[in-house]
Structures are given as C-alpha cells and as structure tokens.
Structure 1
Amino acid sequence: MLVLAGVCVAADPATQTVFRPADPQNQAAFERLYNLDYDAAIQDFEKVLTRHPNDPFAVNHLLSAILVRELYRIGAMNTGEYANDSFVGQAHRPADPVQKERIKQLVQQAQKLEDAELSHNPNNVDMRYARGVTRGQFALYTALIERAWFSSLRNAVGARHDHERVLELSPQYNDAKLVVGSHNYVMGSLPLAVKVAVALVGLSGDKEKGIRYLYDAARANGETNVDAGIVLMLFLRREHRYAEALEMARSLAPRFPRNFLLAVEEANLLRVLGKNRESEEQYRRVWQNGREGKYGNLHYEMAALGLGDLLRSEKNYPAAAAAFELVTDIPAPDPELLQKANLGAGEMYDQLQKRDLAMKKYEAVVAANSSNGEAEKARKRMKEAYWDSSQ
C-alpha cells in the first residue's frame, strides 16, 4: 500500500472490506490507522503478525503503519507539498534510525516470504501482488526518507511490473491498479525530454490511464481503496480538477472523524475553488475540533496557518494576524508550524505598521531555528519591513 496521508475512500458502507490475512483484528487496526492513531494501529498489526508470521500481507500491513507514522513524524504528510510537479514532499526532520532499521527489516522479511512462494509458482497472483506492495513501500521509503531517487525508481518499477503481471493473470484484481495507476500518472506527467529518456529503458506513462486506474481501485472494495483515494485526490488537485478532488475529500471525512489532514484538505480545496467563506468556515471548524480534543495530540494547528493565508489573500490583515497567533495558544505546537505562524504574524504586523510586534515575531522565528528558510526570511524582514506588493 502507498499510504501518503492516511485517508480512505468510503466503499459501499454495507460491504466491509475483506483484509488479508483473515484476522478479525485487521478491521480495527485499519480503522485506527486511517484515523491517524498510529501507535494503536501498529500494536494491532503486531498482534496480527504474531498470529500469522508467514503471511506477507500481515508483514506489509505492519510495514505500512510504521512507515506512515514515521512520515507523519518527520513532517512529510502535508498534502499541499504533493500538489506540484515534484511529487515529493519535503522531509522536515530526520528519520529515527531505529524506525529506519525496522522498516528495512520488515521489507526483507516480506520479500523472503514472497520470493520463496514465487520460486515454486511464478503465477501465484496473491504472492506477486504482495511482492509488488513490498517493493512499492520500499520505493516510498527510499524516496521520502532516504532521498535515494535511483533506488526508489528501481523499486517503483519493480512494483509496477509485479502488479501489471497480476492484472494480466487476473484483470479484476483492482487492488493492483493503485501502483500501476500511480506509476502511469507520474511517468505520463514528466517533461517530454525526460519521457524520451525513460522510454529508452522501457518505461512509459499515461496520465489519463493512471487516473482511470486509480478511480477503479478507489471504488472497489479492496484493501487499496484507502490509498487510491488519497493519491487520486492529490493528482486531481494537481490537474486542477478541484471539484472532483473536493467530492473525493467529502466522501472520506465521515468515516474517519479524527483524520484532521483530510478535513484541512477539504478547506484547501474550497479555497482554490474560490469558495472563501466555506473555506474559512472549514478551517475554523477544524481548529475548534482540535481545541475540543477531537484530534488528540495531532498537529491540527496547520488549520490556523491555512486560515491565516486565506485571510491574508483577502487583505484582511488584522484577522490574518489573529489567525496566525492562534498557533501560540496550543500548549505544545509543532515547532515548524509555530515558526511559520510567527513569520506570518510578523508580516501581518508589519503590514499594519506595528513594527515592534513584528520584530518580536521575527526574533522568535530565528530563535526557533536559525538555519532554515523561515529564519532567512525573518532576518530579511528584520532589516526591511514587509510590505504586500500586490496592493
């Protein structure tokens, strides 16, 4: 599975997804995973694997949960960072070496089981599918955590080939369309010169085919309807098909009320659709839900940043400053989000000609982390007051 932000497309609610292996704890584990309760989900998947030690599906589920928890922890889960041409979110903090080793150990464990079965029967559809999942997970790990692009590409291509073979053997195996569809979209979106280069080594892509496959996987009742939904939503946003992306987002939220990332993405999509009042209401709703404890200790304060940016775009500088200041009300905000909020608040105070307040905010930005982009901007603002050039 390719879990980027932990949200799920709602399949027919009357039909429960059948997870493999056939263990009753899987359902609860996935519910917790998609509600961003990573630690509890991992504990559940560990128990399932203990009962099914030779099932690569059980290994892959645990691998997925540990990987997505680490991606969340390092700050690589902001959907906005996947909406541009890079396809790669920024890792804002170093990965935990212990978790890195655990991820690699699980990849090796799964591949050993898969390769053993495939050596006896290369056309074992489930084992070939499972191996493609493992390769896809490792491609995600090497890209977003190790930042090893060539290794990631090799694993991604291996995953695609495995799942293309699955679809040859079993055309209705819709779970396999997640990897094949994602790879087709990415390869089909490359600049022409790069497309020619990769075609020389037998790689090709088709954006529309990719999106079509992702829709198939999202609408099916298989395990990958979860991941296909979030990937599809991000790709639709990149294609400026905002209404479709919003429809997808709104089909997900009721199932996973603790998933604030999905709720924030709904507000983001409303904003790009020009529905500013609805967007503002959604950002404020997420903020209030967070203040009421509905998201636990998750960093819902990114809703305040979105709200501040929206109000800034409307030239409502006092309200924008107040929105950015909301982040300081949280007992333990994410350090990077707090730094961005302080920078935004400082710029709004400059705009309002409250230079003393602005300087205090810029000083807080530099004190938090003097070596990143926000600190560089803050130092620039300390020398010369910010002014909105679009006025």
Structure 2
Amino acid sequence: MSSFSDLNLPEILLKTVESLGYKEPTPIQEKAIPSMLQGRDVIGAAQTGTGKTAAYALPTIVHLTAAREELAKPFPRALILVPTRELAIQVDEAFKKFAAGTPIKLALIYGGVSYGAQLAALKEGANVVVATPGRLLDLQERRQIDLSKIEVLILDEVDRMLDMGFIEDVSRIIRLCPRERQTLLFSATINRTIREIAGWALREPVEIDVRSSALTADTISHAIYPVPIFQKYDLLLALLERTRYNSVIVFTRTKRDADRITEWLQANRISVTTMHADRSQNERIAALKGFRDGKYNVLVATDIASRGLDISGVSHVINYNVPEHPEDYVHRIGRTGRAGNEGEAFTLFSPDELSQLKAIEQLLGKTIERKKLEGFLYRQEPLMFNSTAVPAKKKRRNR
C-alpha cells in the first residue's frame, strides 16, 4: 500500500493528512485503519513513534461524522484513555489537527490543574474526551461526565498504564462504558495481564503486531560506562563536556536524583531543565516545550519522559542509573535514533546494579559494549567484564 487513498478514507481526511505532510501510511496505520473502519475491535502492538494516534484518530473521525446530527448531542461518544498528562496533551493536539474542518469538539481531561476549562469543554458538548484515568474517574464521581454513550473506547499505552498502577482504574472505566462499543487497545508490549483485559473488554479483536523483532533500532549505538557509584556525577559531567550533542535526555530512577543532577548541571552552566511527577503541570509543560524548542539542551527526567511523548531530534540519551526493569531500558534509549536519524545512548553502571544489567542483556539477547572514557580519572578500576558470560563447565577427567 503506497498512499492513504488506498485506505478508503473520505476526501476531507485525505486532504488533511496531505496538508500535515503525511506521504504514506505507517505499518500500524496501513494494517489497523481498514479493520477499524469496519467497526472491528483491535489489539495493536506498536511502539511509540509508529503513528498510532493517526491510526485510531482517523477511523474515529469517520465514525463520528458518519451521522453529523449526532455530533450535536451533548455527551461524549469517543473516549481516549492515556497514562500521563503529557501524552494526553499530545494526543489532544494531534486529534484536533486530524479533525480540522469537521464539527468535532474535544475535551482534554487530566489532573494537576483546575477543573474550570475541563468542565467548560464538557458542557459545550465535547464529542471526544482525551483523559488520564484519575481525573476522569474524579469527574465521573462528581457526575460531571457521562460515559454511558461511548461508542469508541481507545486505550493507548496500556502497558504503561498498568506499570503506573492504573489497572483497577482502567478496568472500572471500561465497565462504565456501554458493552456495545468499538474498543481499540494499543500497547508496546502484550503480556498476560493485557491479554486478560482484552479477553473481557474486547470482542473478537483483530490482532496487529508491527513491532520490530529487534528491540533497539539499528540507528542507535549504545554502550555501558562502568564507574564507581561515588563518581557517577563526575562521569556524567565529563561525558556531556566531551560529547558533541544537539540535545540530551538524562534519565534517573528517582525524582530526587533528577532535581539534584539538574542543580549540579546548572552550577556548571549547562542549559538544563527537569521533568518529573512532583513538578506542577505548568512546570512540566514549560520544561518540555523549552527542550523541544531548543531553549534547553539537556532534559533530566524520570521515566515519565521515556514513553509516549513525541520528542524529535534527541541526539543522545544518558541513563544515570541502570533501569530497574529491562523494558524501560529499551524505551529510554528509544528516545534517540528516531525517524532514521542516528543516536547514541550511554548508561552509567556501578557494581550494585549488576542484576539489572544482566536482565537487560538477557532481554536483548546480547552483551552491551563496555567502554572507559579516555582521560577520565577513575578512583577505582571500573568493572569491565562481560556480565552475561556463562563460565564454561570444566570437563571431568576420567580416572
């Protein structure tokens, strides 16, 4: 399939995608849109950056505009559930672009901000609601939103929602929607829990898997930098000073680490901002915008920035800590090397993180290259051995 016109989309949407610069459908769009247009439930296994939003937005717009008189009814007919505020904002912005020229109204629902604008959007008769689970249930309990007329339910980044502890909230929201509906579920990974949810929430779904067999893109070169734990910050600073980068995301395990590292880098006159869950929504929006616009060259963040967000042009990723979960390593380094561009990812590794590193290499099925930074004064000899090497068994001698 070479063009969007082959997907049987209406002319208004074909003109919209063309005006937005879309040349041809991505694999998830090519495979999912026809099934969605037929009203089928869909399980889509696709990673961030594969065009998922357009894949579900375009068929939803077709569905909602099929009977234009229905758009005048003052209740939501489509619900898009996402794990984070940042992703909600991003999806809302993208959906509005796709729906340009149609009478579709949207409401953006997420926590950390006042209720005023969100309630006003609902009262104005929003047809589509983009929401995070917590604030959506809050408004439902206050009887400010009615989910009983939902015709299309979209669950985006489901694995991330489950990782964040939203399984009960997601299950409750699904049950608040009518049984007769179209349900579209998207996730970067499909585990047993997700299949259990799909088993009762979806009806005879079409399964579409466009994930690459390679967990990390060929455009990303990544390496492990062993270092004593008390020298991690010094090595981070040395890497930043000696690396030619356009923009860098430094991932940390905790919010406290993120704040501390940001302060250290600011003291060394590095253009840096930070992003984590304890920052206000306005601060998070400003940090992300400043990083995207080039005001800041370095973004220090927790895993809130590892998935879902559309951040283009990141040349480098640095893991200050080895991620606790091996899948997080894949998502973190996947923030660079996107859209065919080359990227580099460095992970600072101290001996106490050996078990986490082993898990990552077992997931990838290969050893990650170990490197020493030339000219850096190591206080202790770094641990350079192959962490996944299995010692050969000694042959017994016949006696």
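Given structures 1, 2, which gives the highest value for distance in nm of label points 7 Å out along Cα→Cβ at positions 191 and 319? Kindly include the intermediate steps, with their values, before the conclusion.
Working: 1: 4.1; 2: 1.6.
Evaluating distance in nm of label points 7 Å out along Cα→Cβ at positions 191 and 319 on every structure, the highest lands on 1.
1, 2: which one has helix-only ellipticity at 222 nm (-39500 (n - 2.57) for each DSSP H run of 4 or more, over all residues; to 500), as calculated, at -11000?
Values: 1: -21500; 2: -11000.
Label of the source structure: 2.
1, 2: which one has mean projected area of the Cα convex hull in nm², for residues 63-150 alone, as calculated, at 5.4? The partial results should precede the final answer.
Numbers: 1: 6.4; 2: 5.4.
Computed on structure 2.
Thinking of 1, 2, which structure, once FRET efficiency 1/(1 + (r/R0)^6) of positions 223 and 375 (r between Cβ atoms, R0 = 25 Å, to 0.05) is computed, gives back 0.90?
Details: 1: 0.05; 2: 0.90.
Source structure for this number: 2.
As an exercise: Rg and Dmax of the Cα atoms in Å, calculated from one structure in 1, 2, equals 22.0, 74. Which structure is it? Display every interim value, and only then the final one.
Values: 1: 22.0, 74; 2: 23.1, 91.
Derived from the structure labelled 1.
We did not get these values from a lab; they are worked out from the coordinates using the rules stated. What you are looking at is a predicted structure, and each value in this text was computed from that prediction instead of being measured. Cβ atoms are built from the backbone, for glycine too; each structure is taken alone.
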